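Throughout, read-outs are computed from the coordinates displayed, never taken from laboratory work. Remember, it's a predicted structure, so these values are computed and weren't measured experimentally. Cβ atoms are built from the backbone, for glycine too; each structure is taken alone.
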Structure I
């Protein structure tokens, strides 16, 4: 199983210069190859393969001598990245590849010739680079991706293969349903509500002030570059705080439960609501679900996504009666059929958990869709469970 470990590195001045040149060469070659592939497709109806792009390098190095300064392998990796970008585009997983820009996140990948020993990471042509190592992983060293943030910090993502396969998931254990929200970030089926830290809102005033100062600086000046770095550091602070919160919460939920069930939310469509776009983007729902998924796979747990059209909020968890309408401003409601008083979010989390367990029991753990989640009038769905009602265990 592959695992990546991210370390902060502190290159010397000479090593920084070589890294910046390497970023620039890879960025130029990526943009050159992307433009050539696009023009070739317009003329002939066929693009360039990865091997055809790699075969361009010898002639380009003769025309542009500065392409010989960085390690040759990182330029070959550019062809692999561009090929993957086109593959994702044709399989409709991503948009058409864009040209890379100088002041965004820069990265290069070393496929071999690297070594991590003690507090130093050895890289081709760079030599030993001081590395802040928090833990030494076990397994075979596969590759290193060196990146530079817009604020000027350098990081190394070390990919290892531990030689172990994914553990077989076990169904026995506690199950939890998670309803994601804005007022509270996550509401679980056991009644726990995890608050929304709102990291962007906390740093918004300082960010606006720095952006105003940046706008007044003359383009191309040294003061403008300093102001740009200040803005980048604020964004980096927000990102780190959010990732820390998401990592801790996802780890807690995966450790305490064997089955984790969430909704399959269309975040890209939800941010089109201009009144809630900033709040939704600040939450990081997609990143949180990704963390839950891979951590569950690592630990032999089960991760299930329920269809976003499943009526989890409008359905009574006690008698399965479904309300015809339930506006968002109603946070608690009483079922007209059985008289049970529901907290909207906790009730939704319980229904998400029950639907996930039903999908697991019938052997269909993919996203639910179609008529199975669209009930007839007066009922929500037929519950097919063998578990006790008072205990969410398999």
Structure II
């Protein structure tokens, strides 16, 4: 009967016999685990040469001797010669050293599982080589591993901790709103959450798949309506983590692009709460792109700037608009549109400079309104533009990459 055991190899001696691609793949994992690896082989492949050159592993160009196993915690044979691999495995067994025998799993005392990771959980699949009789089928094991990985990512597995431990907070950038624009890491962390503190914007639909007993606290703000002030949000994060809960702070876009993420990090750290940051796809970049507007375009503009619409435009932003040297992306600027336009024209910007306003980006309610700088206020009033919206000012605003007949 094969038993799965997780081995801690950090700082421990591992001997690898063989220098080919199979050995290189295993060694890369040993190095990642922090093992002290010695490779003994007459020759080594290119990938191993790079590791040796970098000083990540030691190499002795020779054949393995019995004495090479002195002080070793784990042996991995991959010489390509079954007889040699079996001989090394016998030496290891006589010394009570665990041995992975790549030439014949049935003649080793350890197995290398096909693994997939979900947070701090490592799932491994191995064949019971002795029951199989022929050393197992690596392709079948890998296929099963891949299916398990897909199942873990599907959200159908409740991955929350069952044993109480120290609470922690993770600030997760949820992207512009579509749940399929969440990063893989963001999805995984949501699956592990005891509490989700969420904004009004962002991938709210992703919360539908959470178990019914996950606490969801909505602290979202709307224009002119801030029912939960920032200090109260900070208190909620700290208080829930102090209970020993895993708290995911789900924010629209990226937490650190006008998302007040830094304030929440500071609040957690001041309270002694472990906090992690997971970036998201910022609406400043993604919403224009999904609307077919590139923020840079060769031969047209080579840079862009992001501004907060609640504050007056700075000298750099006004200069970029006037000289057409950078695209200006304005977040949270619908209510200040008239003031933004007045500032730009007063600074010398071309009244015919293209402007695009993208409402409800990354959703089925997306709408794009285009006009020149001098006409955009009237146009926005005509069509009743409302927040949330991203404003793009610059020559790229007249492009629409979704329309092949448009400008290029």
Structure III
């Protein structure tokens, strides 16, 4: 009884503080500063659990046959449960969000929750479903992306200028970058997996190799089994996605955080995280991956492009420069360490054209919706002034 009584005494003040806020309200209602920070601290915790679970999950699936209740799934589920609770709070009370943030969070959570049973059904029907790029997996990423966009926007439009605003916004962009980059990890683990197969020391357990071979109707010792399992998508996808999707996130981070080298810091933090978990997975005898160090060079090129003052010129010159830097950095990593297969420079220029179009869109949106950090901070300061 004593532990229960102690827990009750500790919980009582928290409940007494929280209950007055549990009232129905519309999005955009005035939010006390302590409540606002607590809600967004909760989101940081939720996304931390989701990232830890997701990072382990990729490595897990390159070693073991799939299990719905695998430890990485359970760890990810803790983050999902926290995110669901926060979503309900935002929708019911209206605290901490405007209409756009509330809708993005609600839609993102809804898509994610729908995708979970669809993914389970997909695996029951199709077995391994070994590519990260499958429709049910993409729904999981899209749902999380919308959640992250909603949370990032909610913090961006309301947080008071200062160091905390910048650090939290940077942290949210690290989570956003991780989610966008997540499907690319299949190829990063795949190149290691294929190399291990060619050495005669496959990372995957025999039961997983047998399942993969039976799924495509080939002998267990056929190299095509390993190739189908490790690198099942076109080679062009990895570098093109790096230029278009990953560098677009870097551009948005530089615009909204508004500090020099913001993009480099965000991408560098992600790469540092991947570097730190690499030996942990290796020590635990889980498969390793090619850490995308080359992305830091691309993010640095994004930051340097913002020295150009004219938005249209910045987008066009920046997209060309970033594409060339990413291409050369990826080739250097491929030659010196390990990286997914390369493509021709002409193929990379297609990615550059896509990045240019999206970068121009971001520049246009900055003027229309006050997306630049300094513009939004001025609006927040003016609103807070009596």
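Given 22.4, 74 as the derived value for Rg and Dmax of the Cα atoms in Å, which of the supplied structures I, II, III does it correspond to? The read-out was computed on structure III. Thinking of I, II, III, which structure, once FRET efficiency 1/(1 + (r/R0)^6) of positions 141 and 245 (r between Cβ atoms, R0 = 35 Å, to 0.05) is computed, gives back 1.00? Source structure: III.
Where does the value -0.91 come from, among I, II, III, when log10 I(q)/I(0) by the Debye sum over Cα atoms at q = 0.18 Å⁻¹, for residues 37-156 alone is the thing being computed?
The read-out comes from structure III.
Given that distance in nm of label points 7 Å out along Cα→Cβ at positions 101 and 277, derived from a single structure, equals 1.6, which label among I, II, III identifies that structure? Derived from I, not from the others. In this comparison of I, II, III, the computed figure -13500 for helix-only ellipticity at 222 nm (-39500 (n - 2.57) for each DSSP H run of 4 or more, over all residues; to 500) is attributed to I.
Kindly point out which one of I, II, III the value 56, 29, 15 was derived from, the read-out being Cα extents along the principal axes in Å, for residues 213-300 alone. Derived from I, not from the others.
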